[in-house]
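Rule-based calculations on the coordinates, nothing more; no lab input. All figures in this text were calculated on a predicted structure; none of them were measured in a lab. Cβ atoms are built from the backbone, for glycine too; each structure is taken alone.
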Structure 1
Amino acid sequence: MSYCVNCGVELDQTASFCPLCHTPVVNPNQPVDTQSPKPFPTEPGEVAPASKQELSILITAMLACVAVCCGVLNIFLQSERVWSLYVIGAAVMLWIWLVPPLLMRGMHLLLRLLLDITAVAIYVYLISLDQNGTPWYLGLGLPIILWGGAVVLLLGLVLRVYRRSLITSVTIVIGSAGVFAVGVEAFVDRWLHGAWSPSWSLVVLAVCVGMVIPLIIIRRVPSLREEVRRRFHL
């Protein structure tokens, strides 16, 4: 049995250098065994990445099975309500969210957002079919979905410009939440009363503005910005 002359670690008979301190092994009484297998791997092993096409097929099959099974079960139970539409709509929405971005690398932000909005719109539409609510879907649900998509699109475009600053990104997200709340109340009031009467959305907007102003000040003052980054590990 050989030992390293530098660190004293026990050496395998196949070792030509110490695995701990890399000192060359020189032992005239016991030459290095070059025939026996090494006691540890000599090359790094890597797990082959999964094929995106195969993963897409797997996700599609799983979601399709869930949707079909729920649809057949709904028919078999002879329920008065088409409750399977909720599951089918959720499966379609998840498929649109997961599979196209997986297959299309570098998908443009506008195209991806369009797919996401389409998925949500389809899901809410299926819910409206079960509730006999096509009027509220066209007059309220769809406008809110489109408004949310517009806010998210604007948010994504702005964040692409300021993505290096986390404080700025948080500021923009909070401000966008306030703007979205105002739009939602406007659509709801016009649907219910025919005119916009701002109330709770102004409270949300005021809270968002109250949070945005200190963040802007922190962003503008270098000493405060560095202190916040140290405190919160940003």
Structure 2
Amino acid sequence: MGYKAISLRVGAVPSTVRETPKRAAAAGLVWPLGDDVSDAALEAALYRESGNKTGYGRCPEPNWGRLHRETQRKHVTLQILWDEYIAAHPEGYRYSRFCDLYRGWAMKLPVTMRQNHTPGDKLFIDNAGDKITVVVDRLTGEIRNAHIFAAVLAASSLSYAEATWTETLPDWIGANVRAVEAFGGAPALFVPDNAKVAVIKACLYDPQANRSYPRRSTCP
């Protein structure tokens, strides 16, 4: 097969396919490989000089897998992770290069689920986990914590957000209504992310919604 056909079969760009036989020849590899040649040994033979930079030492690489798991934690950002990395490796990558390398690594992860949405079909709604501090009276310094309601249309990702004083049913219903008014129309389905005010019992097959929610939030 040609390089293009091979690249489609193995999921690699044609330039990589063209380069691999050259690397194999330079490494003295012949087909078939011996039984003692493991995947690790084969990779080491083909790419033993990969990543070496001319004129200066290579920067230490972070553990991208561990770093990726850390990004899933609440309040963890790439800036925080880079601060920890550069504190341990002062000679390491600068922040912009660090982010580029991480995003390049993350793009190679397998996609676990892809969803196609019909315009106007679903509106995803939820209260954000964190609250924000609001100064109620500038003279007295009185402050209150406000909750953040967010709504996103599935197909377009058009978003709406507002602050409410509570996460109770009246504030929740009011935020739903104002979101629909802002979008200029109601979706076929409201999809709450197990918000307690909307979902009494979470279940994959038969969830129980707050009965007041669909009755009070129905829009003409």
With helix-only ellipticity at 222 nm (-39500 (n - 2.57) for each DSSP H run of 4 or more, over all residues; to 500) computed for every candidate in 1, 2, -22000 is reproduced by structure 1
From the coordinates of one of 1, 2, semi-axes √(5λ) of the Cα gyration tensor in Å came out at 58, 34, 14; that one is structure 1
Compare distance in nm of label points 7 Å out along Cα→Cβ at positions 154 and 178 across structures 1, 2 and report the one with the greatest value. 2
